[in-house]
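Every read-out reported here was derived from the displayed coordinates using simple, explicitly stated rules and does not represent laboratory data. Quantities reported herein were computed from a predicted structural model and do not represent experimental measurements.
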Structure I
Amino acid sequence: MQPSSSSEPGTRQPSPTTYGFVGTGEITAAIVEGLSTRGDEAPAVFLSPRGRAVGRELADRFPNVRVCGSNQEVLESATSIVLAVRAPLAREVLAELSFRPEHVLLSAVAGVRRERLLDWAAPTGRVVRTIPLPQAARGQSLTVMYPDDAAARELFDRVGGVLVPDEEETLEAFSAATATFAAHLDYLGTIASWLADHGVDHDAATAYVAHVFGQLGQSLSRHTGSLATLAGKHTTPGGINEQLMSDLRRDGVPGAVRRALDRILVRLRE
């Protein structure tokens with residue numbers, strides 16, 4: 001995107017391949033790492049001073065990364081701006097910034113509607129909600145975004161791929177689904193702990209569970225059919241996989257997951 005000719009004198013004129021990040025948490029670190037491991041194709045990246053230790057570590061590792069003195073300096077250095085702060089802080093952070101019409105705001109903030117972001121980031125008229133994943137660090141994030149936008153596609157195609165739903169409400173459902181990460185890891189931790197309770201060394205139990213489900217994840221990433229079909233491939237009639245799955249269903253686990261996701265979705269849509 002070309003900078004506007006109305007920029008104030010002395011303002012840095014960013015190139016189309018620069019990216020600014022306001023907020024330097026885990027997601028920012030993952031995206032920046034994914035962008036910066038592309039060798040000569042790595043774009044210029046400007047980070048906010050928030051989370052300065054994270055920013056310094058990234059700047060030390062990658063020559064294309066620079067930590068700015070302020071969030072406003074990030075906006076003066078790039079036109080594609082990724083907002084990655086906690087939802088309660090979004091309005092306060094944006095209120096301190098002066099956007100220009102040529103900016104595009106790529107929000108990675110869960111639960112903050114696009115209409116609010118457009119108001120808080122005026123006069124920019126391009127606001128895209130995004131759900132980047134930690135796998136961006138390896139160039140493997142399937143990033144959900146709404147609405148479709150060329151600048152957003154350019155960025156997130158660099159760190160994986162994009163998925164664009166037809167409505168913002170659908171993006172909220174995708175966002176709710178990401179709330180299952182910790183619960184899934186807790187489930188795996190329960191299995192490892194159970195093994196340890198039955199005499200397996202704790203480290204060996206953890207390594208075994210990580211290996212089994214890591215390999216299952218690779219099979220899942222290559223699978224093109226339904227998840228029910230894949231589950232069927234791991235289920236022998238009358239076997240132990242069928243028994244455990246039936247026990248969990250009888251105990252209401254699937255229903256509990258659905259109800260918890262429903263509550264997350266209500267929270268995101270408030």
Structure II
Amino acid sequence: MLPEERRKKIVRKVNESDRVTVEGLTEEFDVSEPTIRRDLASLAEEGLIERFHGGALPASDNGRHGAASGGRRRRLIEKAVTNPTGKRAIANRAVEELSDGDAVLFDTGTTTLEVARAIPESLSLLVATNSPENAFELRRPCGEVKLVGDSLRQTSDALVGSSGESYLKKTNFDVVFLEADGIHTNGDLSVSNEDEARLKSLMCEGGRHVVLVADGSTLGTQSFREFATINEVDMLITDLPLDGEMRDVFTRADVQIVDDLVP
């Protein structure tokens with residue numbers, strides 16, 4: 001395969017999966033790690049991707065030629081409509097974990113957004129989130145929403161920062177709806193950004209009942225920064241059936257598993 005063709009495919013894969021690793025690309029294209037790293041460096045220089053240590057993310061703007069907000073918004077919309085049936089199935093099951101009067105924290109993500117949309121208006125909840133998009137959705141059934149964080153990340157629309165970390169260190173929640181970019185077969189949970197990793201770690205610490213809502217595409221994958229292990233999670237809700245290896249990992253950690261939600 002010619003380098004130009006390989007790089008086009010890499011850009012397509014980055015935009016489709018929202019993140020890739022050097023290791024994964026090396027295996028997929030059957031080339032060396034230095035070759036992949038040169039590809040990523042070249043693509044990042046052209047503004048077609050955004051590099052992180054060990055992989056790449058979609059570009060945070062349209063490179064040198066376009067409007068940043070428009071490109072980012074299109075990526076968020078595309079991500080939101082990926083696997084809508086699975087995400088809605090996860091959300092409908094997730095809200096069964098809520099009780100009237102609960103204090104609930106919603107992590108940033110398109111699956112937690114679906115959970116927010118599925119909340120029955122009959123429930124009275126105290127809610128917080130580090131996602132402005134989730135906050136607007138939560139306002140409908142819950143009224144007042146506590147926003148956690150002071151700086152908005154461009155690539156994920158997640159709020160991060162010291163004020164959010166301070167708030168989470170001092171606050172306890174009955175239920176935390178958590179997302180991860182990667183759920184590795186060794187039990188590690190990971191995300192593509194260090195600032196988000198710190199917040200997610202604190203979310204796990206402050207939750208009495210931590211519910212990992214996981215689109216099946218994250219299972220068996222790994223992202224840049226580990227923030228917790230599945231030992232810090234109480235329940236996994238996912239749309240796909242777990243394979244034997246992944247099921248054993250969660251079972252050994254005594255995590256309640258709800259899977260295979262889509263007929």
Across I, II, percent of Cα pairs over 30 Å apart reaches its greatest value in structure I
Can you spot which of I, II the value -15000 was calculated from, given it is helix-only ellipticity at 222 nm (-39500 (n - 2.57) for each DSSP H run of 4 or more, over all residues; to 500)?
-> I
